[in-house]
Structure P
Amino acid sequence: MINKAAQFAGIDVGAEELVLVVRKNATSMKAQKFANVPADRTRLVAKLAKLPGLRVCLEATGAYHLELAVALHDAGVELNVVNPKAAHNFAKALMKHSKTDAIDADTLAQYAERMPFTVWVRPSPQALTLRSFARRINALTRQKAMTKNHLHALSFGPDLPKAVLADAKLAIAQLEKRLASLSHEAQVFIDKHEDLKRIFTLLLGIKGIAETSAIALMGELLLLPKGLTHKQWVKYAGLDPRAFDSGKSVHKAPRLSKAGNRHIRQALYMPALSAKQHDPYVKAFFQHLIEKGKKPLQALCAVMRKLLHAIHGMLRDNQPFDNTRFYATAA
């Protein structure tokens with residue numbers, strides 16, 4: 001049932017613009033636009049903080065929503081940050097065929113009005129800082145991979161000038177230097193906080209997780225709401241299987257939902273790949289799935305999911321990784 005007593009607002013967050021729609025008494029007001037700059041964000045937050053009983057909904061849109069979410073939270077505004085896929089499916093349920101920023105903002109306002117409202121929990125300043133380190137390291141790592149691929153492609157070209165080859169190699173060297181510097185600064189930051197240092201040490205105890213992977217995982221996992229189960233962690237990461245059965249004739253193989261945080265999946269991929277090669281118990285689990293008919297990628301995703309289960313238990317109980325519990329190998 002729609003709650004007509006309160007006010008609701010949806011904010012469509014873009015790189016350059018914030019579009020606001022407020023609903024009261026089940027009626028949407030005219031969309032208002034604000035530039036996504038500090039001065040206008042402050043003006044928007046101040047406006048919403050004055051509205052009594054307001055509930056705000058916005059999508060998790062990577063880097064752009066977080067600063068606004070923190071500002072709204074600190075101003076005392078009740079806020080729900082929803083998965084973009086949830087908002088997209090809600091818009092389909094409303095039979096909205098057009099897509100504009102104003103329509104998206106109105107959809108979010110109606111989502112706040114009609115759907116269960118989960119209040120967003122502000123991450124700690126330390127978690128936000130670590131997330132910034134992790135995301136930047138990830139971006140530079142992807143740049144380095146692209147540059148290496150480009151260098152490999154250049155080597156097959158005819159009459160490659162030495163200057164071009166030298167420039168590509170220089171770019172890789174510079175990226176490696178920047179990555180090493182950022183990783184060092186992130187570890188210095190971690191060492192200053194005992195709780196972060198404890199988690200960092202626990203993660204490094206898993207064969208396959210090195211410093212960069214540990215930073216990447218901490219940058220994402222520490223932003224998850226407190227008190228979640230290991231199954232909820234898996235769902236947040238989009239590693240939960242999605243069944244597809246209909247009637248008696250349609251029975252497709254389950255696939256990953258991929259409805260969660262892709263950065264968690266990316267942070268788990270290389271550790272899982274390394275662990276299934278170098279940890280005998282993880283390797284045995286992987287091989288067991290292959291023998292049962294799973295494809296290598298399916299088995300690797302299962303390793304990622306089980307690693308996430310293990311990390312959840314480690315951090316909850318403050319216990320090191322016990323690989324013997326990953327899979328019971330034959331004596």
Structure Q
Amino acid sequence: MKQPPFPSDTNELYLPGIPLLAPIAGHTDLPMRLSARRHGCRYAFTEMVDAGSLVFGNHKTNSLLIARDPSEEFLGIQLVGSEHDILAKAAQIVNQHHFDVLDFNLGCPAPKVAKKGEGATFAVKRPDEAVRAFEVLVKNSNIPVTAKTRIASETDPEPTVKFCLALQNAGAQAITIHGRLMKNFYSGPVFTGIIREIRRTLTIPVIANGGIMTQPLHDKLLLDTECPNAMIARGACGNPWIFREIAQKKIQPPTLREFMDEMRLHFEGMMHFYGIENGLRICRKTLLEYLRGRGFPGELRASVSFLNSVEQFETMMQRIAEGPSPRYYQMLEQNPDMERRLLP
């Protein structure tokens with residue numbers, strides 16, 4: 001679904017109402033982004049890229065992480081890091097490539113990021129230093145610099161507002177707020193009131209993030225936070241149709257045939273992008289995301305973890321063609337708001 005051209009008379013990064021695909025480590029590679037774009041995704045980001053790895057890492061690995069397809073009208077890159085000299089060099093490398101936005105990760109709660117004092121830990125424990133690191137990116141970047149972070153309190157907006165104001169004063173062109181504490185990772189309620197207070201205080205765009213698994217949840221998050229845009233993360237994994245549903249303002253699950261066609265295109269894209277051997281290993285988590293919550297037998301889902309050949313993929317697709325269990329469709333009739341729906 002081709003989006004309308006970007007208007008020339010606006011200085012805002014994102015057209016209001018259009019969702020963003022979040023940078024998700026291990027997921028938002030080029031094949032996933034192309035899958036999402038086939039169903040209406042306009043704004044997308046690379047996977048989270050470690051600044052040190054970009055500066056000192058393997059060239060081939062970096063090339064895959066920052067690959068951009070010519071058809072991608074908008075693509076942001078997200079960096080995570082804390083050391084000023086490395087961030088400066090990473091921003092200069094980004095300048096040599098074609099990206100529209102450079103986003104700084106101040107919200108990732110993953111232990112491997114936290115133990116280095118980066119991501120959400122950087123923002124929570126050393127907010128002043130995090131702002132100074134952000135300034136380094138602004139100083140060295142030729143493209144707009146944004147930030148993605150989390151709320152610092154579920155009850156008091158003041159610390160998060162203060163931090164976001166500091167980022168705005170440091171040159172942030174937009175800020176994405178995940179409405180959960182770092183310790184809660186991706187579970188529990190999203191504290192929309194905190195995001196709303198940030199939106200009302202800042203003069204730059206604020207993007208709401210957290211808990212979007214369906215089109216109604218996307219619209220509700222925008223309503224509750226008063227933000228012009230929302231960012232979708234896990235809700236898009238194995239479910240690129242969420243962008244179509246948001247654009248058309250209605251629940252429109254894929255049919256089994258549509259589901260299989262997109263799953264095959266995504267799989268073939270990964271084989272082409274990574275090569276057969278690496279692609280078969282990397283694609284397992286992706287295929288599991290497609291099958292999750294859609295009524296397919298546990299045995300079938302478990303078999304994905306042992307996928308070692310294209311022939312096994314074809315056998316799996318034959319099983320998928322048999323459809324979910326009858327019980328799944330019974331559950332769907334009883335609960336039409338189920339998050340991961342599939343039509344016969």
Structure R
Amino acid sequence: MIRNLWYAVLESRELGKGILGAARLGERMVFWRDETGEAVCFYDRCAHRGASLEKGKLRGGSIACPFHGLEYEASGRCVKIPANGKTAPVPERFRMRSYPTWEGYGIIWIWWGENPPADLEPPAFFDDLKAMDSWGTVVDPWDNHYTKVLENQLDVVHLPFVHHNTIGRGGKTLVEGPGLEWVGETMFCHYPYNKVDDGSRPRTPKEVPVPDPTRDYKLECILPNLWENYISKKVRVLGLFVPVDETHTLLYLRFYQDFLRAPGLRQIVLWMAGRFNLIVAHQDRRVVNTQIPKGDGTGKGELLIQGDHPIMEFRKKRLELRNTAERDRVQTAERAPTEAPAEPT
């Protein structure tokens with residue numbers, strides 16, 4: 001996983017008024033809401049003795065460790081050590097590692113890094129989904145790195161084989177393109193051109209038109225872990241590829257619709273679409289879970305073909321982001337002052 005990026009990690013509905021412990025990005029994390037309702041995320045290791053705060057208590061605007069009662073405010077700073085007395089000052093080094101959060105569109109993001117910039121911008125999202133408020137979600141666990149799961153949605157070559165009896169009917173095994181265009185620094189759209197093999201040479205990514213002039217359809221990706229299937233103006237599918245650790249991913253699949261407003265019918269359609277999306281996802285999961293190496297994120301050892309163009313672009317951009325994060329880490333370390341070991345309290 002790459003540091004210093006916004007990752008979608010939860011749906012808002014999952015975080016109520018209590019404390020939620022969850023494994024994300026290879027770390028044990030704890031989520032809660034402060035007095036204003038804002039989502040808070042800590043790396044879940046109490047600064048005192050390393051206990052989890054998941055079984056702790058919320059006290060006003062703070063969260064209290066269940067082991068020795070230390071209380072932390074939303075910034076991560078410890079504001080009370082009960083054993084030292086309620087009037088005793090708390091040393092600055094007693095703090096939880098906290099991650100900035102941003103919440104919108106029913107999703108919670110965390111900025112997974114250290115020393116966030118003062119001018120940290122909100123995470124990117126798909127403009128055409130921001131106004132849609134009718135969706136249903138299914139959540140599915142996968143046994144592979146989140147990039148393997150996301151790359152499967154960028155893969156237009158596998159459809160007639162893995163999904164021969166669902167979305168890949170028609171035997172369109174010849175892949176032209178795929179066409180691709182970048183929209184900003186971390187978002188791209190790609191356009192599949194699959195057809196029945198007629199013996200002709202498939203057009204290259206540079207030879208197919210972008211966007212597709214024959215239909216209002218595209219696939220979109222926002223790095224590091226969002227994907228959208230823009231089926232039509234009234235129907236979309238959103239994927240959140242949430243990293244649990246190096247070899248496990250939670251796939252959140254949302255079906256959006258804007259053609260039904262009647263509550264009863266709308267819920268039936270959302271439920272049915274969710275079930276169908278799971279059927280299709282499980283056809284993929286059966287194969288993707290077998291891919292090796294697990295936990296790599298680079299596709300090391302693979303031989304790619306022309307139809308894998310979107311995957312190549314995704315990996316190229318991830319490498320750029322990884323190099324940027326590493327450069328920033330080194331520069332931050334060089335600027336950090338050398339501190340003497342802290343004395344015991």
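For which of the structures P, Q, R does the calculation of FRET efficiency 1/(1 + (r/R0)^6) of positions 50 and 154 (r between Cβ atoms, R0 = 35 Å, to 0.05) return 0.35? Write down the numbers at each step before the final one.
Working: P: 0.05; Q: 0.75; R: 0.35.
The structure behind it is R.
Using distance in nm of label points 7 Å out along Cα→Cβ at positions 226 and 274 for the comparison, can you identify which of P, Q, R gives the largest number? Show your work: numbers first, answer last.
Working: P: 3.1; Q: 4.4; R: 2.2.
Evaluating distance in nm of label points 7 Å out along Cα→Cβ at positions 226 and 274 on every structure, the highest lands on Q.
Hey, helix-only ellipticity at 222 nm (-39500 (n - 2.57) for each DSSP H run of 4 or more, over all residues; to 500) derived from one of P, Q, R reads -19000; which structure?
Working: P: -19000; Q: -13500; R: -6500.
Of the structures listed, the value fits P.
Taken together, the values in this text are just the output of simple stated rules run on the coordinates, not laboratory data. Every value quoted in this text rests on a predicted model; they were computed, and no experiment measured them. Cβ atoms are built from the backbone, for glycine too; each structure is taken alone.
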